[in-house]
Structure I
Amino acid sequence: MATILCLETATTNCSVALSIDGKTVAFREENTNKYSHSEKLHVFIEEVLNEAKLDKNNLGAIAISKGPGSYTGLRIGVSAAKGLCFALGVPLLSVPTLELLAQQVKIEDCFIVPLLDARRMEVYSAVFDSEKKIIRETKAEIINENSFSDYLGQKTTVFLGDGAAKLQAICKNSNAIFLEDKFPSAKDMVSLAESKYKISDLENVAYFEPYYLKEFMLG
């Protein structure tokens, strides 16, 4: 039975979920325009452990959203995760942030395109099918009115994430669906982390770094 602490800090959303055997038993989340991760993350960790009446020494693994996303947010989350892994002697799991965001789409027979803000008209994006299988790799790209036309020309394409509004303002394709106010969340990490734990898909704690994708930009 795996007891996994899941941490998500890649965007303005700071969230922590505690899962036992693939089921969420405690969850905390806060999303503000200001990055409150450094103040909130460790508080949330203590709160979910207390709610579940679980000592941190009984954790079996730590899971972290690996990026891309905010440099500052990712750095805070990964530092906390690695610190816990070293202190407790437990393995580290990582989940790609865009894959995590894609889990929130429940529409059948569509493409799913999570978009995270990368400043100006640039976004971090990937493309998934409706089964959440990746069909185009993660990249940083500048969007325009023709972005993702290959997918929009085939069938319904769902866009979500804090970068989706940029595309929504210029995209006129009737196959486009935009889901508002969607952010990566630790509660959607639980099943992905559990699956990785079962097959021992682990990170090297000493050498693991977030997937920044771009060079450092504060934010």
Structure II
Amino acid sequence: MEKLIIREWSAADRPREKLLEQGRRALTDAELMAILIGSGSSKETAVELCRRILSDAQNNLSNISRLEVPDLCRYRGIGEAKALSIIAALELGRRRKEMEPDAISVLNSSKKVYDYFRSYIQDLVHEEFWVLYLNTGCRLVDKKIIGRGGNDSTPVDIRVILRYALQVQAGSLVLIHNHPSGTLRPSNADKLITKRIVTAAELMDIRVNDHIIFTDISYFSFRDEGLL
């Protein structure tokens, strides 16, 4: 059966025309992705190709957001440019989640920290170690990535953490890192680096409010569990 290309479809079924006439909410995920990539392959329309990609990802955009360029380029009809368009669009969506009301930047509980920061660190396949720098009222002053590592470890330079704390005049810190494996319990290395940072920060009269381990669906708080 010969493929029917998108421009031969009824105008109401073409993704771009559908978006213009019916609005963004009327489009399926596959149709929105098809607008991003523009064309499919010699055997599939852009919509059909995107449906197949979504199907392989269990129709879950979060799963697609974990894919890298080589993963997407495995699909016939997806080259580097199209793969980058998909990745860029999903990253913009993730960053949109970060634009929370200003009140949430008062980070005085582990739950508030998790709700605020989860979109920064969600879907990563490697570990990252971040520090949130707060003033004395637990209002966010700045945030900084300290280390990026592999699947189960991340280099952390305590001097970098405290030097930046002094630069931004932070009164307290929240330490954050993720476990891509999904394991919530802290390792012995996690406990050791936390103790070293707390001890060093105390010498500068800076408080470590918490160390929170993130997974995609939950978190572990050193403070809540009595480890700080």
Highest-scoring label, criterion being mean count of other Cβ atoms within 10 Å over residues 19-26, among I, II: I
Distance in nm of label points 7 Å out along Cα→Cβ at positions 35 and 131 derived as 4.3 - corresponding label from I, II: II
Which entry (I, II) yields the derived value 24 for relative contact order in percent (Cα under 8 Å, 6 or more apart): I
Among I, II, structure where FRET efficiency 1/(1 + (r/R0)^6) of positions 51 and 187 (r between Cβ atoms, R0 = 25 Å, to 0.05) as derived comes to 0.95: I
Which entry (I, II) yields the derived value -12500 for helix-only ellipticity at 222 nm (-39500 (n - 2.57) for each DSSP H run of 4 or more, over all residues; to 500): II
For 30, 18, 15 (semi-axes √(5λ) of the Cα gyration tensor in Å, calculated) the corresponding structure among I, II: I
Computed 132 for volume of the Cα convex hull per residue in Å³, for residues 75-202 alone - originating structure among I, II: II
Read-out distance in nm of label points 7 Å out along Cα→Cβ at positions 123 and 139, computed value 1.5, structure in I, II: I
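Values in this text are rule-based calculations from the coordinates and carry no lab data. These numbers come from a predicted model, not from an experiment. Cβ atoms are built from the backbone, for glycine too; each structure is taken alone.
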